[in-house]
1. 16.5 is what came out when mean count of other Cβ atoms within 10 Å over residues 24-31 was calculated for one structure; which of P, Q is it?
2. When Cα Rg over 2.2 N^0.38 Å, for residues 8-47 alone is compared over structures P, Q, which one is greatest?
3. Out of P, Q, which has the highest value for relative contact order in percent (Cα under 8 Å, 6 or more apart)?
4. Taking volume of the Cα convex hull per residue in Å³ as the criterion, which structure among P, Q has the greatest value?
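Read-outs throughout are calculated quantities, based only on the coordinates presented, and are distinct from any laboratory measurement. These numbers come from a predicted model, not from an experiment. Cβ atoms are built from the backbone, for glycine too; each structure is taken alone.
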Structure P
Amino acid sequence: MTASVLDVDRYFEPTYFDVISLNGVFGWGVDQDADQNKALVSLRRIMRSGGVLLVGWDDHLTRSSIVSMAKANGFQYSNSLGLPNRVQFDVYGDGNMHVYDLFTAG
């Protein structure tokens with residue numbers, strides 16, 4: 001399937017997914033705060049309660065707090081599965097980080 005993450009809830013039933021990985025989308029196509037928020041709303045609709053969401057994003061390309069935005073849309077910052085809730089990598093070698101945040105759906 002090829003579709004926008006902004007509209008993913010049009011294509012999948014509510015609570016369809018247990019796990020979603022969203023990597024390299026925020027700041028690389030879904031750039032505006034309102035669109036990032038809309039994506040999180042759509043993802044929450046298609047996740048079962050207790051499901052896991054992993055979001056990978058570049059800290060220099062995303063203006064808003066992904067954690068605050070996710071919490072406002074029914075996700076909890078989580079260390080589920082025994083994993084840390086945040087991991088950062090300086091993949092570009094310039095101090096800008098690629099961040100992975102782990103959430104569970106409430």
Structure Q
Amino acid sequence: MSQRRAELDKILRDLLGSNNVYYQPPNGLQLKYPCIVYNLDAEDDVHANNDIYRRLRRYSLTYMTKDPDDPKREELNDLRYCRFIRAFANDNLNHYVYTIYH
């Protein structure tokens with residue numbers, strides 16, 4: 001695990017208050033709710049002097065909970081460089097999708 005992803009993973013675990021944070025979980029893995037599932041979505045390079053100055057990694061993050069009014073949703077919104085994208089319900093679970101740069 002890269003240092004940058006390890007930092008993001010720790011931020012998400014601290015926010016959630018549990019270890020129910022999964023990076024690209026394999027199919028069939030039994031998730032424990034509430035949880036956060038995230039994966040690398042894109043990399044954006046910032047150039048300067050004809051070279052890569054900084055590489056920004058964008059992650060897609062989904063918060064899954066049975067409680068439609070879960071306050072953790074707002075805490076995710078407050079994370080730096082995090083943006084709410086959409087919400088949907090599936091199998092009696094509320095899914096909240098975000099993008100986050102880290």
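1. Label of the originating structure: P.
2. Greatest value across P, Q: structure Q.
3. Sorting by relative contact order in percent (Cα under 8 Å, 6 or more apart) in descending order puts P first.
4. Q
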